[in-house]
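Here, each number is a calculation from the coordinates, and none is a lab measurement. On a predicted model such as this, the values are computed, not experimentally measured, just so you know. Cβ atoms are built from the backbone, for glycine too; each structure is taken alone.
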Structure 1
Amino acid sequence: MEKKIISIWGSTGSIGTQTLDVISRNPNIFDIFVLTAHSNIDLLYKQSEIFKPKAVIMTGKVEHEQWKQRFNSLGIEVLTGKKGLLQAAKQGKEDLIVNALVGSVGLEATMTALKNKVSIALANKEVLVMAGELVTKEVAKQGVQLIPIDSEHSAIFQCLQGEKKENIRKIVLTASGGPFFNKKAHKLKHVTVEQALKHPNWNMGKKVTIDSATLMNKGLEVIEARWLFDQEPEHIEVVIHPQSIIHSMVEFIDGSVKAQLGIPDMRIPISYALSYPNRLSGHFSLMDFFQSHTMEFIPPDFEKFPALKLAYQTLETGGTAPAVFNGADEAAVNLFLNKKIDFISIPAIVDKTLQNHSLITNPSLEEILEADRWAKKFVIKTNT
């Protein structure tokens, strides 16, 4: 395989660290161009000592000058803030950028990278939730690739290889159901932050883990799937699959169903995104088909988990609604993590924010970004 030049935005987070783990197992295949971190600069420095990027970007409020001297001593250029991220995105020197940022911060930089003809491996689902139409048009215009990293979207992406769009009947996104799938609805009000962060199957960052517990994450994935695979909402179905063995499925018009299976390990879809259209020998744990694998499939409870229903409604509304949906959730989850609101308030706050938003039907990128900023300010103003 020809060597690939990779940048990782968000290298100190869950996806970023697992991406570097995959790369460390294949040291002769990848070169690192840029690594970025928000506040965990100690880990960024350790990563830089091992992987020797050409540059690092610190986007948070840290002691820039002190760290700049340390990175410079390694021969590494230092950029800072949003300006630094956009500057790096304009260079277009990578074969692939792994966007593992959390929240809306990655949208503008992603659009910049695409315009400079760099392919994106996307774990930052907010990019497509907020601006799916703009992003996918730019991907087509520049002739680059947008490869999903989320396990569900990677599964669909793999199932669709060699298939024609007109033969798809529906996409089936599987969901573990999170830690509260079997909890009575009236008890959700008393869920603690610590309980919500204990996902039964996956090792993920805090924001994604809370979204998984509310099923908001699955709602975001529905919106993401609409743009990744050019499918209308009525052709995207969610099914609860607590074992997380089948990562998602595609049903075709002849009744055939393709499913992608594997153990719940994010390094597997990361590996596929890095090596596509090839595959790497992962050296990860493998499926043992001789163990007892009970596989359940249960319809989601839209009343118990209203975030999922709200996501479908938001997708139908379109325009700036998905950006508001995403921004409000981001702010509400942050309030919950800081113990300012209770668990069941998260989707209620998102719903209230949507109801108070003045919709723009065909927004520009700046209008989408402004809708995101407005939503976050509205949530903070009305809940603190």
Structure 2
Amino acid sequence: MSALERIKAIEEEMARTQVNKATNRHLGVLRARIAKLRQQEQDRVTRGQGQRGDGYTVRKDGDSTVVLLGLPSVGKSTLLNHLTNSKSKVGAYDFTTLTVIPGILKYGGANIQVLDIPGIIRGASHGKGLGKRILSATRSADLILVVTDVFNPKMRNMLLNEIRAIGLRPDENPPNVIIEKRASGGIFITDMVGMTQMEHEGIKDILREYRYHNSRVVIKEDISYDQFVDTLLKNTVYIPTLTVLNKIDMVDKEYVEELEKSLDHYVIPISADTDVNLERLKKEIFEHLDLIRIYMKPRREKADMEEPMIVRNGSTVGDIARMVHGDLRKRLRYSRIWGKSVKFGGQKVKAKHVPMDEDILTFYA
């Protein structure tokens, strides 16, 4: 029996199982088994694509990468062109884009790579349409821009379910759980929160399913069996999303306002074709990527306020020194900072100091 056939058999068993507190553990183990089989199948497909060379891969460029995810003909190519001055082919019919088209959005001193991937249809994660080949491009993104339109405003959940099926967790954080393999001693579980969604025996069943027969587990937050399995799957990717509602130029303002109220998620109403709200979208993309600008000041010279260094919010002075040059981090004695992260201008800081947006930084090596 193939992995896909085994998955189907388990799904049929789950469909026959009544969901209640007594069956929660059993269903959790079955979902863990499905996740393991899907991972095995994905690994097999990936190996095959590597041999044939028909997978979609794009070299990462710029300070961050944004992927446009949407149905065919939702306006992604037009949006890419208007955000980045790219030359992606545009047409009023399905599957205009048949490969991954990159462009660069320049905003706030940052160069943000934007990728237009072919339109996604229901079942893409299982191989329908251009399937897993194109969805794989989303795994390297720093932000997924979900593109819907006024004619299909509620397709966001379907699109997010497709990327969940390939191991992405949109708008989620990694579970606060520690799992360590040991040489012996069996399975030892420390519950620091008083779990309500999982049982110790259910955790042990899942660990044995993944051959963690000797392990130490520390649960630091109340999570589900699915989230626990995500910590065991080494390729789970946690990624933020931002959703736009395109083609608002085709309907009246009142319709758009009522549509926004009816949706259960935040959207930015735009018209890619007429540039409505695109400046607001650029600003929110920058904010969602959580980037900050650091201005470099050579010793005894003026700061370069024209071209900031773009780094992730939360990066330390040591991280920034390493980005400039690996040897600089090794030779760094201290730094001086002017800006919001210090009490006074020119304050002396250590490598572990965390700068804030628009700080000015001087290294002393």
Structure 3
Amino acid sequence: METVTDHDRRFMAACIRYSRRHLGRTGTNPSVGTLIVADEGHGPVIVGRGVTAVGGRPHAETAALAEAGDRARGATAYVSLEPCAHHGRTPPCAEALVTAGVARVVAAATDPDERVSGKGYDILRAGGIEVVPDVLAGETAPVLSGYLIRSSKKRCQVTLKLAVSADGMIGREAAGQVPITGDVARAQSHVMRAEHDAILVGIGTALADDPELTCRLPGLGNRSPLRIVLDSHARLPLTSRLVQSVDTAPLAVATIAPASENAQRLAGAGARLIACDEHDGRIALPELLEDLAAQGVTNLLVEGGAHVASAFLGEGLADRIMLFESDVVVGANGIAAPFARAGLPASYRQSGEWQFGADRCYEFVREN
């Protein structure tokens, strides 16, 4: 029976925090953290750290071992996900840990990929390394959930974000963008954008609000995700802020009319066209999510209006809900929120609650 110490929990918590560093930037690979911790006579200290590189390679273990060098021998490696076991052009990370002489590996989550699952641990044990799995596995779940869903369901994970006023509204008819939350909550929304591979809105929101959907926090300008518009008939204007900012952040138009004149104009302006299946006159969302996953999108943030939010929720495609509640009153001509906290399906459980200025944020995850 492996022993889990307080030091193990402390360093694993730090490892999981570090793994968030490249969320939304590692393509089809998960954003994994690794810490190499050695006790050289004065207590345990971090001698190497790594996170999955932008684009997905090199892996976190490779970076951490390179930084640790010879100090990795006899050390403990903390990894937020089981080290990979399959060969590519480079040896698997499990073998790299054995070669480096690491004495112990403490892991949070087991990799569901059939090429890895349990096999990484087998390589480590065969190399004489003590393996301590499932340490703070629950805490790494929010970081790895997109990868886990992509592995098991072959589609990207969907986070549905909604801001609701005190009178149950998400905006006002024909008024463009109406601020619902305050500055602190809006800043948190931009952090969420930075941690997702893509952000999606419907054409109704794109036409009414003319949003840019970029990450506008100091120092995170280069973290803007792929912006996707659900636009069945390719109506997005070339003059929209989304198109005009295509050099700042990539733009994709999901449409059932990719050959139309305006779709071709959008492509000429730099937008990527995603040809979609049609179902009941609308874009088939399950197939779109599968296509996005195949193109490297693991985590999708849906910021659409009432119709888009209702569609994702109604089709059982919202894996996570981030619901912001404000003390703002919209009043006359308000657009009613598609759902309220009390009316969510029973399959969702509340997993978090935060205060951002005058606003509260509630996180719900689907249990099935």
**OP:** Identify the structure, out of 1, 2, 3, from whose coordinates helix-only ellipticity at 222 nm (-39500 (n - 2.57) for each DSSP H run of 4 or more, over all residues; to 500) was calculated to give -10000.
**Re:** 2
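To test your reading of the models, identify which of 1, 2, 3 gives 0.30 for FRET efficiency 1/(1 + (r/R0)^6) of positions 69 and 173 (r between Cβ atoms, R0 = 41 Å, to 0.05) when calculated. Walk me through the intermediate numbers first.
Working: 1: 0.30; 2: 1.00; 3: 0.05.
Only one of 1, 2, 3 returns 0.30 for FRET efficiency 1/(1 + (r/R0)^6) of positions 69 and 173 (r between Cβ atoms, R0 = 41 Å, to 0.05), namely 1.
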Subject >> Among 1, 2, 3, which structure scores highest (criterion: distance in nm of label points 7 Å out along Cα→Cβ at positions 117 and 165) >> reply: 3
Original post:
Taking Rg and Dmax of the Cα atoms in Å from the coordinates of each of 1, 2, 3, which one would give 22.3, 71?
Top reply: 3
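By the measure volume of the Cα convex hull per residue in Å³, for residues 205-284 alone, tell me the structure among 1, 2, 3 with the highest figure.
2
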